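Input: structures, listed below.
We did not get these values from a lab; they are worked out from the coordinates using the rules stated. Since the structure is predicted, the reported quantities are computational estimates derived from the model, not experimental observations. Cβ atoms are built from the backbone, for glycine too; each structure is taken alone.
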Structure I
Amino acid sequence: MKHKELVADSADTSEFEQLLAEGFDAARPGELITGKVVAIQKDAILVDIGFKSEGHIPLNQFQNKEGKVTVEIGDVVEVLMLSPENEMGEIVLSKDRAEQLKVWNKLEQVFADGDKIGGTVIQKVKGGLHVDVGVPAFLPGSQIDIRPQRNLDKFVGTDMEFKVLKFSRERGNIVLSRRVVLEKERDALKKDTIGQIAEGVVMEGQVKNVTEYGAFIDLGGIDGLLHITDMSWGRVVHPSEILTVGQSVPVVILSYDKENERVSLGMKQLHDNPWEKVEARYQPGEVVEGKVVSLTDYGAFVKLEEGIEGLIHVSEMSWTKKLRHPSKLISVNDEVKAIVLEVSAEKQRISLGLKQLTENPWEELSKEFPVGQKINGTVRSVTDFGIFINVRDDIDGLVHVSDFSWTKRIKDPKEIAELYKKGDEVEAVVLEIDPDNERLSLGIKQLSEDIWESVPHRYPTGVRVKGAVTNVTDFGVFVELEEGVEGLIHISQLGVERGEDITEKFPVGSPVEAEVTNVDRAERRISLSMKPTKRKDSEDYAEYMEESSSAVTFGDLLQQQLNPEDKK
């Protein structure tokens, strides 16, 4: 296409006439022409291109976004010839089409030469992005970056440079790649960077990606991994706490695997290890101040200085409150005072305590309620193993199920709920106070005398007793002698024949009579027997011998006949 530059204003009329005199061909449709603005009308711009009449161009092609006209009379403009004459006899020109034609010409040249072109991302579309490079172009999602990008919205509105992958003027199809541009730049940087990488070298890098276990740092064409454990001497829950994508950070090369091009980086190594002399700076019993930086289920971490954090375990926060989570007492960013409990430079651990700043109520409790003293309280909770009674403030004492009664054994946890309800007023006896373990043991059965204290006297060995069968087991029969007192007749002491069914012979509730063979007060156990004992056998023999000695025998009569004097 020929490019005509015809200028027709009063200043260079002679030049214009000279060009015509030299026989320049008239411009044809589809050709770029240069002319001058000669008039600005209500809806059109008139441009003199050296023809008998001026060319008409719609006004909106010379207006900006605010609607303001961007040319003045006398300005030189480049336009495209659409038609030498329309129905009105006017020359039809287009500034927009001229601009598009120039862009397509430029893109064609860029594609042929393999050069880069700049453009602006307009919007996200299916499969990638819509880019304005003067004309609409498509940037596939796979060509946006070297690494896969999930969030394409962040690129909208940004200016970038691209390589033209595909170009078709006929189809109006342009496919771009930013990835190719970045890879080329990275390869160029990589050569320089590799020459500088060595263990111990400090470099400036840019955070490229943040993960749960660390961050990837772009050193210039090559990425290095900064692991979470090498970010700070202090505790880091997640790398995002101290790093953000795009941030520039100084790092030190910890190791470099040339074969696999793997680089391990460190940040904390740029500073002295604060834990090396921590035991000299923090002594057990010392009061320290710090800021709560994080909470976990088991406690709160308090920053004491850069790189040094102490842990207040949840058990060290309150003497009396059983905290399920530290957030019930303190929050992140709270300024707190605590007492140093333990320091270990080797384990890089400082244990702190909050409750130690106040008096231990458990020690006061042992003075106020000595062992054996009666105490009144309210049932705070009912459990399968006993009840908790609130005695003062937040101190609860436990009455274990075994301390409910001297005689009644509770086998089913439901029985506890039937006996005691939350809020019931209960009297108990102090059995033990353990300040170290913050534990108070109470008893209810201790309010009355132990019936088993008198059992050995009321059931001496050898006495015969009566009772009713309460339970039959494989090893014997249990007999209730009185309320709360049972005896066991072992299967060997039942006097049954081998193979005989004791369940049928001793049904529950049936009366039995037996003899006490042993009483163990400590174990609260009475042993019974239904078989004759050796002691009974010996007593019967002695009685027989006594009766036998008083009878007159034939020998006695003969002796009297031979010795009549003996009769006297």
Structure II
Amino acid sequence: MTALLTIARASRISAKDRMPELISRFRSDRNCLERQLAVPYSEVFWTRRESFLQEWRGALEALPYDELSRNDRCDWRLLSGLLDAEERRLSQERRRFADAKILLPFAERLTDLETRRRRREDIDAQNAAKQLDHALTELRAAKLRLDADRDSLSPTSIADAADAALTLREMLKEWFAFYSGYDPLFTWWVEKPFQALDSVLEQYAVSLRPAVGEILGAPVGRAALCDELRYAQVAYTPEELIAAAREDMLSCRTELRLAARAMGCGDDWRAALELVKQDHVAPGEQPALVRELANEAIAYVEAENLVTVPDLARECWQMEMMSAERQKINPFFTGGETIAISFPTNAMEHSQKEMSLRGNNRYFARATVHHELIPGHHLQCFCQERYRPYRRIFYTPFWVEGWTLHGEMLLWERGFARTPQEKIGMLFWRQHRCARVIFSLGFHLEEMTADECIEMLVSEVGHERDNAEAEVRRSFEGGYDPLYQLAYLIGGMQMHSLHRELVHGGHMTDREFHDAVMHENCMPIPTLRALLTGDPLERDFDVDWKFLG
């Protein structure tokens, strides 16, 4: 009963707080509208989303900020920042589609058909067939243009057009399935034009894609990176973050050499890494290893009094085995309540099996399990559903991945890695996070190609080549925002700096700090800092927090 009362007190939202209900309504309204406006690349799609954001901007500005509670001021600023970011991203999407539209002259005809369906208008089957036939003519002309002018077209525009062509094809198939077989006149008029268009559109989408094995990615450029850094409240330039990552990588190398010497490899950390990779469990034994490592990490954080681990969080987590196909994109564990375990399957070629074994060895796994489960993503997701859950809308990878990286840094400092092999396991991942900053920013600044990113992971971090390719493919084709990969290390540095300020400064215990982070839920870490330190939450609060060094 005492534990339940403690939870109830910690999760209580003041009756005078207005923003939680408002933010929950914004989320529901936005989700409702997005379901209705699931017609991409149309004028209706752009303008209605813009007007929705403007309506909510007006509602937010109408609130008397000076009369709001401290928590409400925090939430007001978070929602204001989210509206700014969504307006900017919407504008960027619109501009990028305009640049790609030369390769998609047929798009407007297709989106108009689906827009009319979603508006519940009656279908004019004969006119719909005519529009599909016109779209086919425009599509064939676009294919000729692509064949003739590919070398002069922007790679970003081609990549965007490839994604759009696939999306439009799926939209068109859904549109056709709604009427076909239910409306005899529709089927009579539309079936043949649809089939012809669908076949050519599929071929066109394939022709827009790169050669087999090539990674499709669209650099966003420096201006967009800086915009996203401002939204994330990171007061550094891309170049400064790259420099910080390089410096941290040098520190990793020093520690790697020390571990290599302890293993009898001299300063040859790559030789020591090779020995670590060869120490893996036999086929079928990886789940037992994960169970053992999870229990070890939970026991450690509780013995060190680092964070509260609710009994239900300790009890409720599962394992699943990752398919061979999924491992092409995610070669390592992923987690949350269910940890997906990477390990060779019978469907893999022999060389792939060997790389998966080496890449998911005993010591890499030890450094991954606590990242994915407890005190990492599982505990994080468990708390997000229970403490100020309305703040999940303010998702930022700097908070999500920063929490787990801070945990890795803290466990390293506390001596969680006891043997040279365990140290190399943790250092491999720390070096990998450094590389993610360097190669993701390098790619989006158009200073590195995807192939150069892969080579960096192989030569500078020690990845297996297939795993390095999967990591880079995941980074640029996996639907992540351009800051996601750098947010692991940089978010971890932010969280770790805040921990030093409040815990080492004598203001909070480890457990108080970590529980507070979990109970405030998701937000940019400088805003979290203002909440926890008691700094003023001014309406026009400008973040200039320097956490590096």
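Here are some notes:
- Label whose coordinates, when Cα extents along the principal axes in Å is calculated, return 202, 63, 56 (choices I, II): I
- Given 5 for relative contact order in percent (Cα under 8 Å, 6 or more apart), calculated: source structure among I, II: I
- For FRET efficiency 1/(1 + (r/R0)^6) of positions 177 and 241 (r between Cβ atoms, R0 = 30 Å, to 0.05), the highest value in the series I, II is held by structure I.
- Structure responsible for 0.35, with FRET efficiency 1/(1 + (r/R0)^6) of positions 73 and 217 (r between Cβ atoms, R0 = 35 Å, to 0.05) calculated and labels I, II on offer: II
- When Rg and Dmax of the Cα atoms in Å, for residues 249-464 alone is computed for each of I, II, the one that comes out at 26.7, 96 is I.
- Each of I, II could give helix-only ellipticity at 222 nm (-39500 (n - 2.57) for each DSSP H run of 4 or more, over all residues; to 500), but the derived value -5000 comes from I.
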